[in-house]
1. Who wins on FRET efficiency 1/(1 + (r/R0)^6) of positions 418 and 442 (r between Cβ atoms, R0 = 25 Å, to 0.05) among P, Q, i.e. which is largest?
2. Consider the structures P, Q: one of them gives -0.42, -0.91, -1.15 for log10 I(q)/I(0) by the Debye sum over Cα atoms at q = 0.12, 0.22, 0.26 Å⁻¹, for residues 194-257 alone as calculated from the coordinates. Say which.
3. Compute distance in nm of label points 7 Å out along Cα→Cβ at positions 26 and 362 for each of P, Q and report the one that scores greatest.
Structure P
Amino acid sequence: MKYAAVQNYVNGQFVAASTNRSLDVVSPIDGTLLSSVPMSDTIDLDRAVKAAKAAFSGWSKTPIKERVQVFFRYKFLLEKHLKELALLVQEENGKTYDEAVAEIEKSIELTEFACSLPQLVTGEILEVSKGVECRTEHVPVGVVASIVPFNFPSMVPNWTIPNAIALGNCMIIKPSEKVPLSAGRLADLLQEAGLPNGVLNVVHGDQEIVEAICDHPGIEAVSFVGSTRVAKIVYQRSTSHYKRCVALGGAKNHLMVLPDAIPAMTAQNVAASMSGCAGQRCMAASAMVAVGPVDHIIERVCEEAKKIIPGKNLGAVINKTSKERIEQYITEAEQQGARILVDGRHTTVAGKENGTYVGPTVIDYVHPDMAIAKEEIFGPVISIMRTNTVDEALAIENANPYGNAASVFTQNGGMARYIMERASAGMVGVNVGVPVPREPFSFGGWNESKFGVGDITGKSSIEFWTKLKKSTVKWNPEAGINWMS
């Protein structure tokens, strides 16, 4: 193994799990055995929760101005170790180095936002009656947990760690067992930044730990990012135990391309959106709705797709199972009458024959009833559906059960507004292939792309990670007795 076996991180120390079960951690780039990850059990989770509870009393009472100093230092350390962190993300996830760098840069941006929280949670105070004041303040929830996916080993943990902890909570992180290495390094850096022991704990494992987090009476709130199937289970199971929960699921993002769209810009955006991070992101475009005569743009999309070379500017998909599943979707669509314009099946990279690559794939004449048109592919594949009108395109987008993102490519402002108002998605864009909001705006979809109230990042996350305390104070007895008394 290239790295030592992964361990849990509890109360400021890396410790062995109580079980002997483990899984190999294999790089999708070339099949290299990187490490092994323990499959922890409820004993390990109990230890982490106990450590977090013990730390909560002191950390929650630390003024927020002091808490965020940790994250000023953490931001500096992310910048200092950017290359190292990016290479680790690349190794365990398979994305390109440039994509991994962008992921760390986004982690830095998320941390910057957390550093601004003292200015955003000042509360309110008002004299509501003569001599009577009402005040609100945000107080931490307690011990919280964050269950994160494989596709962004650094960024998604940093969706939750800086905000939740800066707001006074203590946290359990459960990384994906497919990419466990980055989480341990982040814990290292936070300790170096001065985070007290027990405030952040990392517990590795599989379904058993996810279920235990949902059930554990010592955990007050759970965030989850992953598939819709599991998001539903996590949300239902957590809330059945009276926890607050926000669970982000899958996506089927539609790019609606109108005839007046600028061909070069549109083609570049569509190709980049469907292939970035090998299509393994919930904001990837996997469905293009061609409205009217846009063959000239489709041709340009194919040209751009052919410039995307596996092993160079296109990373690997996470494992062999994922590669086989993606290729099966493509084959099934072809058998059902779709036309493969650019075919990424059976891709190998010289010198990396054990890697798991799928080449960029463009499929035309896809019918909305096909599985590839309805289901999340999570690969570098774009399915093109053709319509005659904008309303037909919107009907396809609205019929999709997900609701993460949608975009329109046009130079007509009125038409752009018409589509933005009617698209059933939490994040919409105009002439943008990946309409991800930047901080302080929050990230979160609608429909079956998100379960729970509020979003997971930005200002909206403050309400999730805190409780609102309301105080009413009266000092002047001469004010007399009234209904406020």
Structure Q
Amino acid sequence: MNWVGGEWTSGSGTFHDVRSPYTGQSLGRVYQSDAGDVDRAVQAATKAAREWALIPIKERSQVMYQFRNILLRDIETIAKCISLESGKRVAEGKAGMMKGIEVLEFALSLQNLQEGGRMEVSRGVNCEYRREPLGVVAAITPFNFPAMVPMWMLPIAIVLGNAFVWKPSDKTPFTSLAIATAAEEAGIPKGILTIVQGGQATVESILDHPGVASVGFVGSSAVARSVYRRAALAGKKVLALGGAKNPIILMPDADLEMASRGIVDSFTGCAGQRCMAASLLILVEDEAKRGEKILEEVVRKASQIRLGQDMGAIISEQSVARLNAAIERASQVGAKILLDGRNTQAPTGFEAGYWLGPTVIDHVKPGSEAACDELFGPVMSVVRVKTLSEALEIERASPYGNAASVFTSSGAVAQRVAESAMAGMVGVNIGVPVPREPFSFGGTKDSKFGSGDITGMGSLNLWSQMKKITTKWSVSSDQNWMS
């Protein structure tokens, strides 16, 4: 169902079947909204946006504070919905919700941010600026974080005074219904949050619609680039975040427990289906083989992960087949499989689901598919180098730029990586260096198309614009060329 003008409505397009990654069984059907559906949604949002923009930001924030409280109250129920349709563990669904609520709390703080300014620029002339909403803005979000990613965008855009049109992934549409229900209970006015379900045709209709002023997108790099081009050509503000091949540089002096736990959590969390997963381990070798011992511990810890309990499912049968084929190709070109997730047994009673256990592939060649491509699953490729300089060359040569991490006990090494890495987010002894608010989330290179970031202070220009006002009320006797 679509949520338009505060009402549940049926779409006009065809139906799409939604299956649970845990069981392979159908959870229901969702509309593929067409251009007419999108137009009706944008028209309703446009009408609502005019009145919402006139409400003071402190009053808008009060409504969003109620939204926050309802989400916290219902977090367990929403997390279960996330788990059922995305394949995540319930705990991962809850963690994603908490990160989204953290962004909402940042949005609530905007009411106390004095961004306007006024000064006398010349004799009798004053200039000032104020931040204003754009009107109707839109977000297109992925399957892997059906609540967190939209909650990166929705609260900030709405608090700033916009109406928000959201197109969830057609693989995970049901979480959006729970969030819409919470928004209605919180008192968010009708039309301020709009949800249109669908696939590619729905996305294209949103990107082309003249009533949409700005678009935020998160997905694969290929699609992000396409979204950016199409939205920019239509004259919209746009920020499209893509994929990544995030490296962890493992130095010989790293702490064994901290490094092994951080590496395993990074590549197996969310079954590796996240743009911040560290799927490339660059092992800097030494004569004492200390890095080798850490790698052995990584394999040992990863081998103990229980599917369905410690790690969730893969989103679809097609994704499992694609991952299996990539693992096989790596083996055929000389890599050594230290841990083969294809042999992991599915949880009892869930054999029809979509499963792949943690996989570690050693002696991967730089430049190969396993070293360079985002596989988007619980697969860790290991490339061996002799020096930190070689490791940094590999990091800097990647077309992606979301994250890079280093595990080390040396402050000098950590500083060198932080200064030299070309990623937008860098971690030291942290496998998933996601910034906390108000530090904003965003990568570089082919991991981001557009300017700014998707959260934090870097997101404000995506959802608003600065108006400049120059005033003069009298003629000064000592006026000059500036007045």
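1. Greatest value across P, Q: structure Q.
2. The value was obtained from structure Q.
3. Evaluating distance in nm of label points 7 Å out along Cα→Cβ at positions 26 and 362 on every structure, the highest lands on Q.
Rule-based calculations on the coordinates, nothing more; no lab input. Because the structure is a prediction, the values reported are computed rather than measured. Cβ atoms are built from the backbone, for glycine too; each structure is taken alone.
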